[in-house]
Structure formats: structure tokens, C-alpha cells
1. Could you figure out which one of 1, 2 the value 34 for relative contact order in percent (Cα under 8 Å, 6 or more apart) was computed from?
2. One of 1, 2 was used to compute distance in nm of label points 7 Å out along Cα→Cβ at positions 38 and 62, and the result was 2.8. Which label is that?
3. -26500 is what came out when helix-only ellipticity at 222 nm (-39500 (n - 2.57) for each DSSP H run of 4 or more, over all residues; to 500) was calculated for one structure; which of 1, 2 is it?
4. Computing P(r) over Cα pairs in 10 Å bins from 0, in percent gives 15, 37, 27, 14, 7, 1 for which of 1, 2?
5. Please compute FRET efficiency 1/(1 + (r/R0)^6) of positions 30 and 54 (r between Cβ atoms, R0 = 35 Å, to 0.05) for structures 1, 2 and give me the label with the greatest value.
Structure 1
């Protein structure tokens, strides 16, 4: 099984959002913003001729969890 480059970008971006925002926001809010950004991107795709992907949202969730874990450690 191979992981698409786009999937990795979703994961990395979500993790980065959490880690950076956790410097100035509570961790729960940083995680919420990361998830909202991922879902917002898929809604943008839907409204602008793209194809929204549940897989991308799943990778956003994985990245958000990774960002929370990295912040806690």
C-alpha cells in the first residue's frame, strides 16, 4: 500500500497548524482550528469544481492527532 503525496501533505499541514498555533492558543483550540482548516479545504473543493475527499479529511485527523502528540511531548 502506498500513501499518496497529497495525503502526506494533509497530515503534515494539520500537524504543523497544531504545533504552531499551540504556541499562542490552548491545545484544544489549536487542534480545532487544524480540523476546521482541513474540512474547510474540502468544502472549498466541493464549491469550486474540485472533488472533496473523505480520505483527505481522515489524513487531516491523523495529522491533527500527531500535532497534539508532538505538542504534549
Structure 2
């Protein structure tokens, strides 16, 4: 088996209270009550001295083109 390196990381991406929330049917109000659970982006990176593989997950419904391209 080849030697390889692995790394993991996470960052809290919870938005401030007062923004419109997606994912709820017929929601027409801003969030006002607080945060029930924080949202996170998490990553796993594997490297075998030749190839690097990254897997990223987010607690989001979707990402827009500008964010993905950056």
C-alpha cells in the first residue's frame, strides 16, 4: 500500500439572524427566533504523493455559480 496523507477540516457557515431562509415551503418572513443548529462546511483531503482528492460537504441546499467558481 502506498503512503498517503489525509486531512480534515470544518468551518461554521451559519448566517446571521435576519436573513431569508431557503428550504421551507411558503416561507415569507426573515429568520427571527435564533439558531437551532449551526451550519457547517466540512472537507476531507487525501494525498498519495501523486494525486490529491478533496471531498467537501456543506449544510446547504445549493451553491451559486459565482461561489463555486471562486
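1. 2
2. Going through each structure in turn, the value belongs to 2.
3. Checking each candidate, the match is 1.
4. Corresponding structure: 2.
5. Answer by largest value of FRET efficiency 1/(1 + (r/R0)^6) of positions 30 and 54 (r between Cβ atoms, R0 = 35 Å, to 0.05): 1.
Read the figures in this text as sums done on the coordinates, not as results from a lab. Note that the coordinates shown come from a computational prediction; the quantities given were computed from them, not determined experimentally. Cβ atoms are built from the backbone, for glycine too; each structure is taken alone.
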